[in-house]
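**Student:** Once you scroll down, you'll see the structures, which are given as structure tokens.
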Structure P
Amino acid sequence: MEYKNFKTEAIVLGEKEFGAQDKIFPVFTKKYGKIEVLAKSIRKIKAKLQGGLQVLNHLSLEFIKGRNFNIATDIIVKNEFLDIKHSSIKFRAAYYISHLLNTLVKGEEKDERVWDLILETLYNIEFTPLSKDSSKQINYNLQLTLRYFEWNLLSCLGFRPEVYYCVNCQEKLQEGKFYFSSKEGGILCQKCKIKKDEILSKGPKTNVKEISRDTIKILRLILSENKKILNRIKIDPPILKELKNLSRNFIQYIAEEHLSVVL
């Protein structure tokens, strides 16, 4: 039987052993979205694909669609992201985004916005300067890069939160305190939060957290993909911490599982 050959760029998201000599690799591709490819006999010492099919590698990938699996036939490594792999903090950040993609992206569906986002994020992590005298700045840059990736990935996947109007009454957010509801996918005004508390006073606690005005402003900038302004401003540590907690709660609600948000 003759099989059709497919070729695309890909990022390796992970790996798992399959049988005695094979491995299966989830990859995110430019042309086909997230797929899994089977690498036959890759666990042999002299396996042809062994060096290139590594987690986080950016590849030119060729594969055929077999009866049960996509089977990798050839790869060309475009970037191994060695600066990432030689730095524990960078590797943690990059592995986190690959794990997040692997968890949240379901099914095979082309999405060049997600492709561009992951590739851009990996290059941003790669080129974040490392210096013994600037560990705080490194940490800050990587935190901002990860928050930018998280929220824009969620937006691409159809989970873009409402950050300009109350998700309940649809009024523009202007006065009072504000609250982020993971369940409703956005911000509640103070009046609606009080009403919901009264209704649910005897029921289970909801995943609603107060959110500061400054954090809302940063979230709006992130979701507008306005990197120029975002890179010009200095975000205070408490705001970054609040944004991280917000990311964790929203991502875990969507994924329906515990995910450790890094940095």
Structure Q
Amino acid sequence: MKLYYSFPTLENPFWQQVTQGMAENAEAAGVQVELHSADDQEDRQVADLEKLVGKTSEVVAVSPAGMTSLLPTLTRLMESKVPVIAVDYNFGDKVAASIISGNTAGGVALGNFLMSLLGPSARIVHIQAQLDLQSAVMRRNSFLNTCQRHQLEVVATLHARGSRRLARAEMAKFLGQGIAFNTVLAENDVMALGAADALKLKPPAVWPAILGFDGIDEAIAELRQGRLAATVMQKPREMGAKALEIAVKILRGQPFEKLTTILTHLLTPDNVDQLDSP
């Protein structure tokens, strides 16, 4: 039995943890896990997945690198009797099963936290991931709607496609404009860390509140050091483990969940030490 997993990139620790969650119980379940990074190239992901059309002995798990041309390929896989599990994306009836995270709740939590931290004085630089990525759209919309409800101001929007390198470059460019701000909201932790990288090279008089999303180890370390103000912790290893569990059920012809939502929670300096509690 084989589970083929196509994901955006191993450069993001989030996807590293998803793959670890799959691998941890694979041997005991009698499943071979085959991992394929798209290196953040949607065309490459599509080409890799097209090779699997008709291979009915496999289950395919996919986390989209982009959405422009992926859906037709998933349709061809399903029509050729290759079951598809979407990880960190809800494709509804277009796939066999979807596993998602509490992105909407996380965006609301970040907006409410910012209101409690800075109130109406917040001036936000918003660093966006891919514009069509479902998980990013959900956290983006819920955060922005919460900010609008609290009348918090977004002074600039930067586009970094989920990349630390691009976030660092875009933040450095923004700093040269001299626009006043006191908050950075990044739609994932690696972009939050990229923004922090740029700020370390040109430290402001007052360090801004940097908010991230994912709860990766480096972000938690920065939170403990006071360089991040908050992150929303996801459970990528649990997502990977759930994908393996569903794949096993599909391969054995057993009932399985069509939609699984794995909850998130807000990490701040006030509760981060609870991670070490038994």
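**Student:** Comparing relative contact order in percent (Cα under 8 Å, 6 or more apart) across P, Q, which is largest?
**Tutor:** Of structures P, Q, the maximum of relative contact order in percent (Cα under 8 Å, 6 or more apart) occurs in Q.
**Student:** Kindly point out which one of P, Q the value 5.2 was derived from, the read-out being distance in nm of label points 7 Å out along Cα→Cβ at positions 34 and 226.
**Tutor:** Answer by label: Q.
**Student:** Assign the value 20.5, calculated as mean count of other Cβ atoms within 10 Å over residues 90-97, to the correct structure from P, Q.
**Tutor:** Clearly, the read-out refers to P.
**Student:** Among P, Q, considering only distance in nm of label points 7 Å out along Cα→Cβ at positions 146 and 178, which has the greatest calculated value? The partial results should precede the final answer.
**Tutor:** Numbers: P: 2.4; Q: 3.5.
Comparing P, Q, the top value of distance in nm of label points 7 Å out along Cα→Cβ at positions 146 and 178 belongs to Q.
**Student:** 19.4 is what came out when Kirkwood radius over Cα pairs in Å was calculated for one structure; which of P, Q is it?
**Tutor:** Derived from the structure labelled Q.
We did not get these values from a lab; they are worked out from the coordinates using the rules stated. Treat the numbers as computed from the prediction; the structure is a model and nothing was measured. Cβ atoms are built from the backbone, for glycine too; each structure is taken alone.
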